[in-house]
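Following are the structures in question.
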Structure P
């Protein structure tokens, strides 16, 4: 393939030399092939294809969605990390702001309540609490006895058919409720007589000390290291969010340019690896390479407009802009000793060509005429 390319290029250059050697010193003519710039959009994550919105031959605009991959897992991860970022922002803002008067007051009240509860357990039940609990227990016992008697009577009458089932059920509910209330009163009274357990006192003390520490911390305000730690946590969460966002973005393949879809290599349901999944051509911004000998390079410079014609449109002239000139020659002998040999070097020149509303297409041959400087 390379040999064919070399052969063709040498023919193009030979045409140029032939023209020059036959008296047309004012210009150099050479041929080149017009080409479309090819793009291969794809995804770096791959996965299951859920949408294919184009087919071969379609014209698409830059940014248009071409293919979509299943993104449920990545989107769920993104939402979770986004929530993490918001929490980190709230915490940092709170640390920088410091505690409000309401938060300080709440911390003080919580610590006082915990202290009271601890000292109450430590002192044990008061005598009046025991008397009150005993009175409640006695009243519950009396009420239970009355409810029991009423229920036994209702049960007897129901069996004899003297009362309805509904009346019997109502009596039963009252008895069961009274029995439950008596059990609660009995347990409360026994607890007061026995006093608090050791583990209850220790737990109340630990809770009081914890709330005292929180009160002191709230009043003192945030430490510098706490703020720095919160800032680092926020930056870490943001970096993680950006990373996950890229994964979410990669689930959607968009057109990188305005162009024509040449091939679509995936279909809905396919599970594909990361990589290109389409091929598209930029049919508007074309390019053409020509190869010129060293003695013609002086007539070419970057940004220069060079005119050419095509076989398709006869003498109609088109223009291409020089955007690249090779810094090294090609297809030359390894060691150039004479001036004649140095002239045999050819240099690649790239022209950027407009499509002229679709007139020019990839694969056409352009015949370039380069004006030469008069010596």
Structure Q
């Protein structure tokens, strides 16, 4: 093995640069050249690759985002092109294989979430050696106990809950914090426990309005005139629909969730007659420096991805299992999100603490 390439796809995430750094350093130790692909799969199609050197990865360990750039809009198997003045979609998979092979690149490391890794598995099916790295602040990928970026997102959400506590208590308000997670409630669950939320509303447990109001009324009866609610963006009431902010064409994930926080605050204000405010963390959860845990996990993933290539463990994703990084079949990762089980230990812990899950 003489040359490999690495790309980052999908949304940005704390820890991406730490993975890239570990990939380069591990490969360099094994006398393997590393090409960086700019802006995800678009860089493979447009032949936008450059050879990485030590100067490229120096100092990037604590840096948020990705030095390579990323996009969640460019699928090489359905690539947007202008042909004779008209918008068309073309299969550019053979072009990306040509662009890789003309540089004698022998394997590709793809860092991304479900949509990005799905494309990676399709490239692997074409016969090109691929290894995936699990990236997601949502922690919603199966076969791994943790995706990098999740710990940082939870830390940011927890700090937000800490800050909302003081203003909620001062003004006797109900404060609602909407966090990311798509259809998984991991960020809401972990930050809700860590941040002392009174109600944790997640997609896996459709909620009833009276369950939430009963919890708030009980606190009021005990003389506590404020409450803290954390709600995942994919949460919905029983027999209700998820809140969709907008639809985006030509994107790996066309549905943009959002708005449930405002809906919860508005409805509770009408039902209870108390002042309710909503805060949406949004992309604050994606930005900034990764936590120490995410830096370590990202570094372990990057090192393991290169070793998987050296050991010819292709069509795999490196995963955290029992505190060890192991290769798992890439095809088993895509298509089925890792959701919060109703019997999860943190659900049990929350109920023991008197936290309402809205059911």
Structure R
């Protein structure tokens, strides 16, 4: 066995993939069962005399159940600290695991651009469209992501990022790989819901979720020839750092590509306007003494606008002065709920809430 496996990692993998542990066990070993009459015996600890044989039996059983090579499964078991994303496309006229060179290149480009859009949203805030050179920290995050080999089913590209991979912005803010992938999940889920409405106008209210012209264009690059093929994006979270959001797949139908492209063009021409209120906790603090846009905070909570009421959203708020920022620091430290009323604006490029006055705690 070329990839050493630990008993704890095997157990966490089985628990995450639908296996149930028999509370009785057998001679110190744990017995795990899966619907469909599958059963495996996991050694009590690492290094036991029959461990290698038991681990080979476990992998053979998992291969039969998951229809995947043992090496792929073993690698996934041995890397519990990795968040993983799969991008599944369905190119017509190609064997499973293959696509044309042009479409394959376009798919990988779309994946890179999706990560870029999500990373820029985390670092710079939500935008209708991102302009100018991307921050250097975004390139650092892309370098932390690993691109795996394609696989059948039909044509699948996988990336993985260590959940605790961390980069630092020039202002000292830490950004994790996990934060970027969670942002991507929020954005592509909002885009999926807008696609279901079957009109580009449905995307207008999704920008605060991280949907941008850049993200829509990147998604459309996964839709194959003539933007007419379905695609799926799967999210699996590191077992070593469980997340409240379950692992799942966001699926886009074959009509998505052209609609996403139209939404991308539409978002480039929009500006944020209208009254809005956000109530929630301060999630981030930004004090850029070198810029005119100095005091900003990120608030996660409930956003109410003239057209929608959205829960669990992150809203960037521009503060007018140091006193307001000091109050925000206290609210952040003490996890106090604040309420900010004002007007949505995108004059700086970023979609943010500009309060008419301070905020209430």
Exercise. With Kirkwood radius over Cα pairs in Å, for residues 264-327 alone derived from the coordinates and found to be 15.9, which of P, Q, R does the value describe?
Worked result: P
Exercise. Comparing structures P, Q, R by relative contact order in percent (Cα under 8 Å, 6 or more apart), which one has the largest value?
Worked result: P
Problem set entry | Top of P, Q, R by mean projected area of the Cα convex hull in nm², largest first | P
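Bear in mind that the values in this text are calculations on the coordinates, not laboratory data. Bear in mind the structure is a predicted one, so any value in this text is a computation, not a measurement.
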